[in-house]
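Only the coordinates and a few stated rules stand behind these numbers; no lab work does. Everything quoted here is computed from the prediction, not taken from an experiment. Cβ atoms are built from the backbone, for glycine too; each structure is taken alone.
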Structure P
Amino acid sequence: MRFRSRQEAGQELAVRMLEWASSGDLTNVTVLALPRGGVPVGVEIARAMAVPLDVLVVARIGVPDSPEVGIGAIAGDDPPVFDRTALRLLDLAVDKLGPEVARARVEVHRRELVYRGGRPEPDVRGHSVVVVDDGLVTGLTARAALRHLRRGDPLRLTLAVPVCSARTAAALRDEADDVVALHQPEQVHSVAEWYSDFPPISDEEVRDALRELHPAR
């Protein structure tokens, strides 16, 4: 089963999130999308729930000489999160990945400046936070995001995605109070295979979404 678009996936996920919101006492709900792909999904959820949308930038850490192969992720100035199994299989030592980590950290700060200008990251203390992406394969970026937000002492931390493997969803329940995934197949080889239309998202589209749905923009 495929979604026609990220927008359709967001609309379907929004129905589930409205049910989720009605089941508990939630305070100051904020939707944080992982850009770029999570933003169109997050827009639909924020609209349906009538809550603000913001972004949380997470950058992948790639294999030396093969940056398209992700072995880790980083958010803010936090320590990096690595796929330890991948490191073992590739015979890579964390202490040899300093240049890759540094490049990812620079990218995080660059994209934060592009999306927020000088506006600080949202204060999540005492808030119910919904972290949204368009789908997960390994779950590394989501794990980095959830750990980063947990340090901010949110009231409740929820991960919401249209699709991720059952194994990834189970693993991320150690990081989030709730994991909401519409589809949990045995394996997800790529997020794109779950969408009929899966275009790249531009920085301008991200900024437009924030201007519409963030009160400070």
Structure Q
Amino acid sequence: MCAHYESPRDKALLKKHFAINLPSELAKRDVWPGYQSTFIRRHENADVGDDAVPPREALLGSFGLIPHWSKDDKIARHTYNARSETVAEKPSFRDAWQRAQHCIIPAQAIFEPDWRSGKAVPTRITLANGEPMGLAGLWARWRSPAGETVHSFTMLTINADEHPFMRNFHKPQDEKRSVVILPPDLYDDWLQAGPGESGVFLRAWAADELQAL
């Protein structure tokens, strides 16, 4: 499970890699559950036929999905990762999954604990080529008790027990999990995919294209 990641801070890199117009406020570098950070979704007016409307838009939202029925935003501390095996059933995630509210989460690195020494060693994981990651996620819109519209998002995860790289993290007795890194040429496919097409994108990234620092 990924509870800590590093958000890219280079505006030019973000705009070039993800083809987005950035929010006026950039996310903090280190992101934890409940923090505000950047996520990318298909623009809500992308299908109106106006060439002036970009296909993608970047928004700030809470890291940790807040379902529409939640009474407050504290649930975000527990909903930052969604297991692919149960996402369609869990009350916190099923509406966003059934509606295919797909998003991409820009990340320069993720952090996981390496337990091979017998102690938890926080480890920074990046792509070996130095490019930012586009992580597969789901987004939601919540109306706070004060009437404010709040966006939020969660990272989708898959089993990594047999993954040559990701199986090295977390406690030996725990199930190994991994975020889903999307190939850049599939960003728009993911954002446009319907509910029945979501699962085909949830695949492991090649171990030799990841590095631990």
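Each of P, Q could give distance in nm of label points 7 Å out along Cα→Cβ at positions 37 and 173, but the derived value 2.4 comes from P.
Given a computed value of 0.55 for FRET efficiency 1/(1 + (r/R0)^6) of positions 69 and 109 (r between Cβ atoms, R0 = 35 Å, to 0.05), which structure among P, Q does it belong to? Here the read-out was taken from Q.
Tell me which of P, Q gives 22 when you compute relative contact order in percent (Cα under 8 Å, 6 or more apart). Here the read-out was taken from Q.
Work out the source of 1.03 here, i.e. which of P, Q gives that when Rg/Rh (Cα atoms, Kirkwood Rh), for residues 21-140 alone is computed.
Details: P: 1.03; Q: 1.01.
It was calculated from structure P.
Ranked by distance in nm of label points 7 Å out along Cα→Cβ at positions 5 and 165, structures P, Q are topped by P, which has the highest value.
Can you say which of P, Q returns -2000 when helix-only ellipticity at 222 nm (-39500 (n - 2.57) for each DSSP H run of 4 or more, over all residues; to 500) is computed? Before the final figure, lay out the partial values.
On the way: P: -12000; Q: -2000.
The value was obtained from structure Q.
Determine which structure produced the value 49, 33, 22 for Cα extents along the principal axes in Å, for residues 93-188 alone, calculated from the coordinates; the candidates are P, Q. Present the calculation step by step, with values, prior to reporting the outcome.
Values: P: 37, 36, 22; Q: 49, 33, 22.
Checking each candidate, the match is Q.
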